[in-house]
Structure P
Amino acid sequence: MATFVLVPGAWLGAWAWEDTARALRERGHTALPLTLTGLAERAEEGGPRTDLDTHIGDITAFVEKNDLRGVTLVAHSYAAAPVTRAAGRLGDRVERVVYVDSAPFAAGMRMLDLMPPEAADQLGQQVKTHGDGWRLPMPPFEILGLASSLDGLDEDRRDVLRARATPHPFGTYTQRLAGHAEPGPGVDRVLIACRDFTGLLNAGVPMLAFLNQPPWRRFDLATGHWPMLSAPAELAGMLHTAAS
């Protein structure tokens, strides 16, 4: 059985993994969701200095303090950035890295690089206007719903996401990933792609081509960007298969 450390994406906490973690435990696995600094129940621990290094430290400390080995690190969305670096730091404690609707970051890369400059500028303005100068509010559902992000979320699940989402420390978006940004060569690499990401992969986007080649193993999940909320049992099944 595997030991899963489940790292949520932007605006989320460990709470988002509850149903998926339960389904993994029912299959006999150890499932350990964590909350990153500045989010959910740890919101008051964050501040203007909370950045990518803070979240990398959260993940590495969680694994080391609990003396976990043979770990499967699971990164949803934004968490790809800190998980990529944490996996390299943790060395042989990590057996597998799973990117859920996300992909590993290269050294020198930052979250804002994933969007056009004008969109990055707009986010910065939102932080100044509505985010206390250091936190990024979750976009309104009218914006998120323009693509397939909200697919599979019924009204109850949307209400939960809306109510429990926490403004995200913007320093984690602006800081570039420093140092060696790859887990060891023996670490199993898995991608779980949801609808929009599957479309990009199937379209042959050059910068994502490596994800369709060994040593990567790819699973496609026909749901929106928050599968731990929209399809938790199916997500747990894919994680189980990936670890089997």
Structure Q
Amino acid sequence: MKAPVQDQRRLLDLQALDTRAARLAHERRSLPVLATLAELEGRAADLHRAQVEARTEAGDARRELARAEADVEQVRNRAARHRAQLDAGTGLSRELVALQKELAQLADRQAVLEEAQLEVMERVEGLEAREAALAEQERSITADVAHHTAVRDAELSRLDAELAQVRQARDALAADLDAELVALYEHARARTGGLGAVALRGHRTDGVQVEFTLSELAAIDAANPEEVLISEDHGYVLVRLDPAG
């Protein structure tokens, strides 16, 4: 096909805009803050699991403490009743002797229960301290997420605005070019993954190396300026420029 030389050369401007748009899109997908937020989300998920575990353990420990306290209180009440009965001196002597013996046993039992109660209390304190530490970590991560989310949003807003400008300029330029030429360019871009037009200076290309056969070189040299040249191997539109320029 043929196309005006100026249109062919403006394909390079179109290519520059498409390349710029692709780079902005890649930058948008690859912002470092996105990785930071992903890491924070992972840490928040781990923290949530740890908090659930800590709350469960602390709840179990508090219930165990309540049972231990109830056991101690039960023994204390029983001992208090026995002491009151002894102090009153009511009952047979053998019954009073039995009460004294049971009071000694209750004292031993109370000591064992209070020791167990103390151990549970210490465990509860440790678990509650862990809950508090995890809550502090949660507040810290929440603040970090809020900060980096604001950074991300600002970066995305900047990139989206620039990308919109590039796409607007690209659409305007494409609309001003020969439609068949643009279609050929788009076909080449689809085939190569983004590169549709390559500057050709004499027998050398800019930006990307293209090897030409002797027959291709002869065809390039013989081609009319308005004839659109296509790379046989890659399908690029070869835009001829002044070798010295």
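Assorted remarks:
- Structure (P, Q) behind the derived value 1.31 of Cα Rg over 2.2 N^0.38 Å, for residues 104-151 alone: P
- In terms of FRET efficiency 1/(1 + (r/R0)^6) of positions 136 and 216 (r between Cβ atoms, R0 = 30 Å, to 0.05), the structure with the greatest value among P, Q is P.
- helix-only ellipticity at 222 nm (-39500 (n - 2.57) for each DSSP H run of 4 or more, over all residues; to 500) derived as -10500 - corresponding label from P, Q: P
- Looking at FRET efficiency 1/(1 + (r/R0)^6) of positions 80 and 184 (r between Cβ atoms, R0 = 41 Å, to 0.05) for structures P, Q, the greatest value goes to P.
- Structures P, Q were shown, and distance in nm of label points 7 Å out along Cα→Cβ at positions 32 and 72 at 1.5 was computed from P.
- Top of P, Q by mean count of other Cβ atoms within 10 Å over residues 112-119, largest first: Q
- Of the structures P, Q, the one that 25 was derived from, the read-out being relative contact order in percent (Cα under 8 Å, 6 or more apart): P
- Which of P, Q yields 11.1 [Kirkwood radius over Cα pairs in Å, for residues 192-231 alone, calculated]: Q
- Here Cα extents along the principal axes in Å was derived from just one of the structures P, Q, and that gives 135, 34, 28; the source is Q.
- Which of P, Q yields 5.1 [distance in nm of label points 7 Å out along Cα→Cβ at positions 56 and 88, calculated]: Q
Each reported figure results from applying straightforward, stated rules to the coordinates on display, with no laboratory input. Everything numeric here is computed off the predicted structure, so don't read it as measured data. Cβ atoms are built from the backbone, for glycine too; each structure is taken alone.
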